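Heads up, there are several structures right after this.
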Structure 1
């Protein structure tokens with residue numbers, strides 16, 4: 001016997017409004033939530049349209065807040081932010097709009113700040129290994145290769 005609760009379209013809509021009001025969500029997250037509530041496809045589409053019309057569901061807003069947050073809090077580079085947004089099913093247009101939330105000056109100064117901090121924390125004595133550890137760290141966080149290799153060379157030269 002299936003004991004899963006069933007929802008009316010109205011109940012599901014209210015529940016999803018609360019779900020979206022708590023924090024910005026992607027269409028994908030909302031669709032998964034509706035599927036987990038056993039809503040039929042027609043009801044899912046109706047609810048998603050209503051959420052969009054009432055601005056509970058807005059992927060551009062999601063992309064902007066995601067890009068700002070991951071950059072400011074986690075210090076991710078644009079490549080990592082782009083990949084994470086793609087994984088969440090965000091359109092290229094919205095990804096580009098989201099990335100515009102990060103000012104170029106903040107981006108470059110944050111990059112230099114975390115690079116220098118990481119460089120100082122690496123205890124490796126071999127400069128080549130130290131450069132590799134720095135590059136791996138920055139690449140994992142989604143910073144662009146040309147920035148990484150230029151900075152690693154600068155730091156290696158200045159520490160000689």
Structure 2
């Protein structure tokens with residue numbers, strides 16, 4: 001089983017949206033039996049909480065299930081448990097490396113670095129633009145699926 005962890009600041013907007021979108025895309029690609037997806041936040045403010053209402057709305061608008069999404073905080077044990085750890089922005093990457101005790105490691109990267117739009121995924125908690133976040137996450141998810149196919153012959 002290939003394990004993917006998607007990480008943002010609070011685990012209520014971007015990373016749970018990415019978790020749901022990636023699961024849906026994996027399901028459509030017939031890969032859901034090979035790849036397990038989870039999400040986490042670098043902060044502890046939203047542990048156990050449902051995703052932000054804006055995230056839930058955008059997922060519903062695109063007919064993507066939000067079942068099972070609950071906020072959790074990134075833990076040091078996550079480094080060994082996951083094959084890919086993707087942060088939504090550069091600040092998340094710095095925090096991930098601090099929390100996991102890894103200054104650099106190829107399994108840790110910024111989510112959109114896998115695309116031709118290498119940039120941060122803006123946080124809709126602050127921008128209010130959940131549609132832009134959804135579009136970028138959809139592109140990043142497709143690129144990640146391509147990477148997994150190439151690296152694991154799935």
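Where a number appears in this text, it was derived from the coordinates with a stated rule and is not lab data. As the structure is a prediction and not an experimental result, all values here were calculated from the model. Cβ atoms are built from the backbone, for glycine too; each structure is taken alone.
When distance in nm of label points 7 Å out along Cα→Cβ at positions 35 and 75 is computed for each of 1, 2, the one that comes out at 3.7 is 1. Among candidates 1, 2, the computation of mean projected area of the Cα convex hull in nm² that gave 8.1 used structure 2. Structures 1, 2 were compared on mean count of other Cβ atoms within 10 Å over residues 11-18, and the highest value belongs to 2.
By the measure Cα Rg over 2.2 N^0.38 Å, for residues 43-130 alone, tell me the structure among 1, 2 with the highest figure.
1
Given that distance in nm of label points 7 Å out along Cα→Cβ at positions 27 and 115, derived from a single structure, equals 3.8, which label among 1, 2 identifies that structure? Derived from the structure labelled 1.
Taking 15.8 as the value of mean count of other Cβ atoms within 10 Å over residues 19-26 derived from one of the structures shown (1, 2), identify that structure. Only one of 1, 2 returns 15.8 for mean count of other Cβ atoms within 10 Å over residues 19-26, namely 1. The value -13000 for helix-only ellipticity at 222 nm (-39500 (n - 2.57) for each DSSP H run of 4 or more, over all residues; to 500) was derived from one model only; which of 1, 2 is it? The correct label is 2. Name the one structure among 1, 2 that relative contact order in percent (Cα under 8 Å, 6 or more apart) of 21 was derived from. Clearly, the read-out refers to 1.
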